[in-house]
Structure formats: structure tokens, C-alpha cells
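What follows draws every value from the coordinates through simple rules; no lab data is involved. Everything numeric here is computed off the predicted structure, so don't read it as measured data. Cβ atoms are built from the backbone, for glycine too; each structure is taken alone.
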Structure 1
Amino acid sequence: MIHFVLLIVCAVAIYLSCEWFVNAVEWLGQRLDVGKMAVGTILAAFGTALPESVVTLVAVTTGADEEAKNIGVGAAMGGPLALSTIAYGVTGAMLFLKRRREHVPDPADGGDRGGVRAPLGDEKDMKRLAKDQTWFLPIFVVKVALGLVAFAVKPVLGVLFFAAYAVYFWREIRSGDDGGEDEELEPLKLRPRAAVPETWAVVVQTLATLAVIFFASQLFVRQLDAIGPMLGLSSAVTALLLSPVATELPEVMNAIIWVRQGKTQLALANISGAMMIQATVPSGLGLLFTSWEFDGALLWSGVITMAAIVYLLLTMRAHRLTPGRLAVAALFYAVFGLGLVPILA
């Protein structure tokens, strides 16, 4: 019973911390003079992807044996899977509910469907989102392909994944304000009466919330590890099916908060930015410190991730990404779960 209680407590702690984190990171973006979208793709994504990256780093560098190190490989594959399916799916569902509740007019339906069939942004927004997926997909394909072959210099290729993220980072920082309108920021929660909070307050709130997110996420994962066997799930199923959802919970919470605030593009940018980190940094660490060899379950997770991204990319390029179509991404995770059963049997 205590594990279920702690699970709920951790989820609440992560959500509340994310409330303070997104508030602080928007002020941090203003202080650093980065583009609005870079706040989501770089600053927020870096913070929320930090727990998973640390898990991979610890696993691959301090694992007592190859099996222990492979936990890091699983984390490197599970992160992009959960983000491309669960995170996007939850965001789509939240947008669907928000539009229904607010009755946003939808020209395609004569204004009678609450705007749920209207695209998520204009052509420029879709082009930008598609560009992030276009960056991610070839990197991820190479990442999966390297797990199927063995050769002497494979560890060296880990450096190329770090370089790929450096290029992406530079592109995002140089992207400017993306042509978006400046939005008035909510007061910093640590200094609610200050019209313009001090830099130290912004930094303190950012770092403090990141610390809470990190430790609450780790405790959340441990509760799932304990609850899995109680529900009759094997440790392998728990690690591949439930743990990735837990480790990506901060990104999901950020997206929910930004959708609630009407900042849809920031919510989507946070997920796509976190996916780029997950496709490069943990992969680079895994290649450097492990044999980076995939079994059937890891390969299956890669196939589903690529299928989900291809679906989203085609929808974005056709300018047909709606809340409902975004929510469909979550079904890919259900397909992953069903396919995992015979693989692990």
C-alpha cells in the first residue's frame, strides 16, 4: 500500500515542481535572450531530460557487469519511445479537452466541433515542428542500426552523437524569436510581487525545482519497480513498459501545464527538444561505455518509435496535425506493449 501512496505523492510533487519550473525557465529564457521556442526545445528540455541522462550515465559507467550497464541502453531507447508516443498523445488529449471546453470555433466543422479538428498552428508552426522531427528521425535510425552490428570502432561513434546535439543546440539558440509575439510572463513564483525578478531568484527557482523533479522522478521509478511484481509483471516488462513512462513524466507535466496556459507551441517544443537530447546524449554515453547490442525488445522499441515519428512527420508536413491526430500517437505505445508480450514470453 505504501508504494501506491508514494507513487501518488511523487506524481503530485513532480507536477507542482514543474509548475514552478516552467515559470522559472520562461524568465530564464528572457534573461538569456533566447528565442521563445528555444525556451522549450533547449532550456526546458535540458532540465527535464537531465534525470534520464544521469540514469544512463550512472548505469553505463558504474555498472558491475554488462547486464547492469545495459540498463542504461534500455533507458536510452525507452526515453524517445515514451516521448514520441505517450508525451505527444497526452498533449493531444489535453488540447482536445481544452478546445472542447473553450468551444474554439472550427471553420472545417461550421464552428460546431469546438475547434478539435483545427490544425495545431499555422503552416509556419507545422514546418518548424516537422523540422524537429526531421532532425530526430535520421539520428534515431542510425542509433538503432548501430545496435544491430558489431565492429571495433563503434564506441568512437558516440562522439558523433554529442556533436549532432551540439549542432542542434546551436541552431535553436540562433533561431531568434521565431516570429512569435512577445507574451507577458507570469510573476516569478519565488518573487510574486516583483514586476521584474532578480536574476538570482530566477536561477534559484530553476535549480531548486530541477532538484525536486530529479529526486521525485527517481523515487517514482522505484515505486513502479516495486509495484510491477505486485501486479504480476516481470522485471523486464516493468523496465521496458512502465519505467520509461515514469522517467518522462516531467516532460508530460510540462506539456500539460503549458497547454493549460494556452502555450501549445512551447508544450510541443519541450517534447521535441527532449527527444533530441534522448536521441543523442544517452546514445553517445551508451556507445562509449557498452557494447550497444540490441535484443528483440530493444529493437521492437526502436521500430515503434520510428513508426510514431513517421506518422507525426507526415501529418505535420500535410498541415493536418490536430489534437485528435496528436492523441493517436499514444496508441503506438499500446502496440509496443502488445508486441512486447510474445518477445519476452
Structure 2
Amino acid sequence: MTGLTVSEITKAFDGPPVLRGASLTVAEGDLTAVLGPSGCGKTTLLRVVAGFEHADSGSVRLGEWEVTGLPPEKRRVGIVPQEAALFPHLSVARNVGFGLARGGAERVAECLELVGLGGYGPRMPYELSGGQQQRVALARALAPRPRVVLLDEPFNALDRSLRGTVRDDVRAALKRAGATAVLVTHDQEEALSMADRVAVMRDGLIVQEGTPASVYEDPLDLGVATFVGEAVVLEAVSVQGMVSCALGRLAQRANGVAGRGTVALRPEQLVLSASGSPGVVERVEFFGHDAAVTVALDDGVVVRARTRAGAPHRQGDRVGVSVEGAVLFYPSAG
């Protein structure tokens, strides 16, 4: 397995560019999630890497190999599509071994073991659950020992209750195989929980790339802050490292900017107690492991806090809202 380097890729389809100089580097053995909203260009980027689309400019390298002009079959890239797309008339083993040279039974068995389906070779696709079918698709992608594995929103067709388990299984299988992989997704939870690194895509460009923690905790701009996880955004003024907003005077993360703008808070930074900016609980949403509490402050500003599931807050309660930790400030344009 080798790393992936995508440099300054542009691509247009009879209109404005879909990719506008997108660049991405994936270290050997890493799983990188390309995260972005629908229409941002992430699937087109994946198709350029696979060779299904030809870039207008830029380059794609797999390790030391320049593959920009090569057809898909010459790139040794494995694909796991949105749906498993197994051949319904072939057994699991024959699906995994499709395209392998004769005598590939040992490799098929090895790949089925990698994805936790040892012994499933004789079964037919209709005998498998959706999650099992997706793991067979991963085994098929791994079987020819690709240089990189590309996963195109592979969990979309699964029930929500299955997604977490299948994500864990797929990540574990990729790590056992030592695979270099790129996951394309619009699901923030999926990207943050699965990937070694996250690349946030917007308008045909990778705008921020880093570890899941760094992208979540230190978003480059307000757009990234509001897309990668939930954010409470308030008008604010920054002076000498302190930010004044509806929740009081708060310590600003050191980023050397001041003036008028907005502050972005994570809901888990908001603390509900007897002190702080006063307000009334408007709604409590219970999620099992935690709860989201919407509070209308006395000055009319509405904020949303995340609390532990057993917190004793009810609609109509008077509470105070304070903030833990330093906050991110983004100056107004101009």
C-alpha cells in the first residue's frame, strides 16, 4: 500500500469549475475523510483519483507513481460504492474474487477474514444483511491489493442503527489490511469518528485539513465551524483578547484578530446553572447519552447547550448560561 498525493486538480463539466485547484495528501496506511456538503466536488475528486474522470489540470500520484493519465484499470485503486453492488448471481467468494487471477481462493479467504466474514464464502448476497454486504464490497476492493481504497459514502443505504457498528468494522478491517484509504462523506459524525485525518471541502477546494480533533476544535473560519459539528454563533466585539457577546465577556482564543464579528461556541461549552446570563428553557431534546437544551436569554438571543442526560432541566425553568473555556472569534468581512 502507498500514500496518495492530489495536487491542484481542476475539473469542469460545461459550466463553472466543480474542482478549483483541490489538493490532498494521504499518508500511507491512513484513512482520510473528505467531508463536505452535497455539490462541493468531493465525489468528483474521488472519481478523478479513480480515473473515472480526467482532470482538466493538476496531478494524481500513488506513492512514487504518477497516474494522472492512466485509465482506471491501470491505477490499482479499490472502490467501495454507496451500495455494495454485489453480483446477485455469484457467491460471496466469487464476488470477492472477481477479477483476480485463477487460484485466488487463498486471497479471497484472507480478505473475508479481514472483514470479519470468514466462512461466508459459499453464501449468496441475498442471504446477507446490508452491513454484511458492505463488508463483502470492502473485501472485494481489498482483494487485488490496491494502492489506495476509495469509499464513496458507503454507509448511506444502511439503517441508522447499523451504521455505527459497520463503520467500526470497516475501519478495523482497513487498519488490519494496512490500507491507505479515502472516505467521501457529508456526515460529520462519520468523518470525525472514523478518520485519522479530516479534509473539509467547500466550493471545489479543500479549505482545511487536520486531525478530527484539530478541525473540530480549531476551525479555520465560520463556515467550517458551523459545518463540522454544531455551533452557537453570536454577534460579538473583540478587544485586547476578550470577546463581549450576549453571554458576557469571554476569553478569546489567541488568533490576533479584533473588532466586530462573530463568536462560535460549541454547545458543550455552555453551562446551565444558577449563575450566568439569565434566560428561560424553551425546549429539552433527549438523546439518551446527553440532551440538548434550548434557552431564550432575557435579551432575546436563543442559544443551545449540550448537557448530561440526567440534568434536571425542564421547559419553563429559569437558568443562567455561562461559558467554559476560551472562544473562537471571527471578524466581520472587511
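Here log10 I(q)/I(0) by the Debye sum over Cα atoms at q = 0.06, 0.12, 0.13 Å⁻¹ was calculated and came to -0.21, -0.86, -1.01; which of the structures 1, 2 was it taken from? Source structure: 1. Hey, distance in nm of label points 7 Å out along Cα→Cβ at positions 264 and 296 derived from one of 1, 2 reads 2.8; which structure? Structure 2 accounts for this read-out. Look at relative contact order in percent (Cα under 8 Å, 6 or more apart) for each of 1, 2: the largest one is in 1.
Among the shown structures 1, 2, from which was the value 56 of percent of Cα pairs over 14 Å apart, for residues 80-159 alone calculated?
Working: 1: 75; 2: 56.
Corresponding structure: 2.
Using helix-only ellipticity at 222 nm (-39500 (n - 2.57) for each DSSP H run of 4 or more, over all residues; to 500) as the calculated read-out, with -6500 as its value, let me know the right label among 1, 2. This value belongs to structure 2.
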